[in-house]
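Down below are the structures I want you to see.
Each reported figure results from applying straightforward, stated rules to the coordinates on display, with no laboratory input. The model shown is predicted, which means the values in this text are computed figures rather than measured ones. Cβ atoms are built from the backbone, for glycine too; each structure is taken alone.
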Structure I
Amino acid sequence: MFGQGVERDGERAEYWLTKAANQEYVEAQSMLGLMYATGQGVRADKAKAELWLTKAAQAGDQQAKILLRDLFPGQKI
């Protein structure tokens, strides 16, 4: 997602983060949710953002909890 040391490629970032997120890697779930929420590197998608941020928040990720609260005010964790 950050493209440090390489050329940024949102599609590849989305691909690899999705693979990791589907294997319950919480940091990938949070980063993927953030990407979808902001549209950074991918097309913004509120439903996908909420899905991945919710998974990360339920696993205890504090940043995901904050983002969910700010972006989806009615969301319960």
Structure II
Amino acid sequence: MVTVAAFISSMSATLIILFLTKFVGISPEAMVLAGVALGSLFAAATTLIQYFASDVKVAAIVLDLRRSGGRASWREVKLCL
């Protein structure tokens, strides 16, 4: 579920930036700033979720955010591909 949510979020951010580029006609500098703003928005949403979650859920969220790719199984690699 986490992988699917991450994929959907990244695709939505990409589509928003592409929409701004194509229909609004923003400059490359503004496109980079829009990406930074969207990244900050998603980070704020993650922090908001952590604020309202229980202690056990917060520990699981922090562990998932700090997890490296070294512990991924072949099943997870196939799912990402």
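Who wins on mean count of other Cβ atoms within 10 Å over residues 11-18 among I, II, i.e. which is largest?
I
Work out the source of -20000 here, i.e. which of I, II gives that when helix-only ellipticity at 222 nm (-39500 (n - 2.57) for each DSSP H run of 4 or more, over all residues; to 500) is computed.
I
Can you rank I, II by mean count of other Cβ atoms within 10 Å over residues 43-50 and just name the one with the largest value?
The maximum falls on structure I.
Given a computed value of -0.34 for log10 I(q)/I(0) by the Debye sum over Cα atoms at q = 0.13 Å⁻¹, which structure among I, II does it belong to?
Going label by label, the one that fits is I.
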